[in-house]
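Below, each structure is written out as structure tokens.
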Structure 1
Amino acid sequence: MLCYRCKKDLPEDRFTNDKSRQRGKSAYCKLCAKEYRQKPEIKAAAEARRKRLGKKRDEKSYESFRAYSSRYRQRNPDKSSGTPTKKAHRELKRAIRNGEIIKPSYCSNCGRTNCRIEGHHPDYDKPLKVVWLCVSCHKSIE
């Protein structure tokens, strides 16, 4: 892989994992990323972010949030986490994460590779029985 910063062609193990990127690896090699993080302005921003996220909710705002969440779940039962759809999605994600199911790299309908593959649940009562489809095939089925 080519490092975006130093322009060197390096093996993949020299890059950190980054799920947000298409290849799953960072654009910078580990050495360049470390140098970047050592810059004073980057360190200051990271420290400010840690402080901001580290603040605890006070008890009053926490209680009002819980009350709001409870009212929302009562008014929108179809959107709550207990729907069969969400339960099936959650169960499938857990099985993939634990290695019980291996997500293929190709569409079982058209055979395309190098595209995003999604699990289609024909029956939500059987959350681990899925058909692996590319986005376009999945849209045409639903």
Structure 2
Amino acid sequence: MMKPITRTPARRGFAMLTAITLVALVGVAMAAAGSVFRLDLRRTAAVTQDAQLRQLLIAGERAARDKLPATPGPVAPSEGAVPLPPALASRGATLSVRIGAGPNDAEAAATVGAALAGRVVTQTLTYQRGPAGWRLASAVIPSSD
């Protein structure tokens, strides 16, 4: 006697479909991780540039103070670039200082400009002359709003 032939449902494509789905899922996860890493790299570069610009502004304050007259009398306006180390200059960094007279002989104003990698920051400094020499009275970084 002959056995009846029974058909089993075909499941040949199920394993292939599962493998393709898993590969696609891993691809999406890798793309998302790459995007997060790229954003983190940009943020880190921006923070590094901000820190370098702050250091340039501090150096500019020192350069401005050095340009103020040591003797009593009016402050002569002056403007010029501050020489930077070759490592900074090769990255395109610049630092400029402009000195101006204040409302009287005991006050002076300075504007320091720092630039690095296309970003520019300016700072306005106010100095007052005292018995021990010039002292920084205020430092203002204008808002970029």
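Quick notes
- Each of 1, 2 could give volume of the Cα convex hull per residue in Å³, but the derived value 170 comes from 2.
- Identity of the structure behind 16 (criterion: relative contact order in percent (Cα under 8 Å, 6 or more apart), calculated), options 1, 2: 2
- Between structures 1, 2, the greatest calculated value of distance in nm of label points 7 Å out along Cα→Cβ at positions 14 and 126 is seen in 2.
- Which of 1, 2 yields 1.6 [distance in nm of label points 7 Å out along Cα→Cβ at positions 38 and 118, calculated]: 2
- Identity of the structure behind 4.9 (criterion: distance in nm of label points 7 Å out along Cα→Cβ at positions 30 and 62, calculated), options 1, 2: 2
- Given 0.80 for FRET efficiency 1/(1 + (r/R0)^6) of positions 22 and 78 (r between Cβ atoms, R0 = 41 Å, to 0.05), calculated: source structure among 1, 2: 1
- Source structure (of 1, 2) for P(r) over Cα pairs in 10 Å bins from 0, in percent, for residues 86-133 alone, computed value 29, 53, 18, 0: 1
Read-outs throughout are calculated quantities, based only on the coordinates presented, and are distinct from any laboratory measurement. None of these values were measured; they are calculated from a predicted model. Cβ atoms are built from the backbone, for glycine too; each structure is taken alone.
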